[in-house]
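Readers should treat all values here as calculations from the given coordinates under stated rules, not as data from a laboratory. Only a predicted model underlies this, so the values are computations on that prediction, with no experimental measurement involved. Cβ atoms are built from the backbone, for glycine too; each structure is taken alone.
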Structure I
Amino acid sequence: MESTLELHLDDTMKNPAIIGVLCTDQQGHILGCRGSLSDEHGGVVSVLARQVASLTKDPTDSPTVCLESDSG
C-alpha cells in the first residue's frame, strides 16, 4: 500500500507545470521524490528549506520552496 506522502507526490506530478518534487526531513534525508529530482538534490533542498524557515517566527510553519524557470 502506498503511503500518503507517495500518493501526494504522485498527485503533485500530475500537474503539467511541475517537472519534479522532493520532500526531505529536517536532517535532509529524502522522504520521497518524483520527476526530474533525485536523492542527490536532497541536501540543497534541505538547506533551502531551513533558510526559508528562518524567515518566520512561527515554529509551526512548514517551509515550501518553489523554483521556477523559463526554460523548464
Structure II
Amino acid sequence: MASLGFVGLGMMGSRMVQRLLDAGHEVIGYNRTRAKAEDLIEQGMRWAETPRAVAEAADVIFSNVSDNRALEAVM
C-alpha cells in the first residue's frame, strides 16, 4: 500500500487523514502548527518537520492549504 503525505492539517486535511488512518493507511503529515496535528500523531500519523520531508517520505502527496500564498510557502 502506498504511503500518503499531507501538507495542511486544518479542517479538511485532518478529517481526510483521520479517515485514512482509520482504514489502515500509512500517513505522513505536516502542518505549520504542530499542535493541530497532535491528535493525529497519537493515532498513528507520522510527523514530518517540513513539507519537503513529507515529499521525501510519501509516495503520494496531498496539499490542503488555505490559499495561493500558503501554497507558495510550502512548495
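Supply the structure label, taken from I, II, corresponding to helix-only ellipticity at 222 nm (-39500 (n - 2.57) for each DSSP H run of 4 or more, over all residues; to 500) with the calculated value -11000.
Details: I: -9000; II: -11000.
Clearly, the read-out refers to II.
Identify the structure, out of I, II, from whose coordinates distance in nm of label points 7 Å out along Cα→Cβ at positions 33 and 49 was calculated to give 2.3.
On the way: I: 1.2; II: 2.3.
It was calculated from structure II.
Comparing structures I, II by percent of Cα pairs over 21 Å apart, which one has the largest value? Walk me through the intermediate numbers first.
Working: I: 29; II: 14.
Greatest value across I, II: structure I.
If relative contact order in percent (Cα under 8 Å, 6 or more apart) computes to 41, which of I, II did it come from?
This figure was derived from II.
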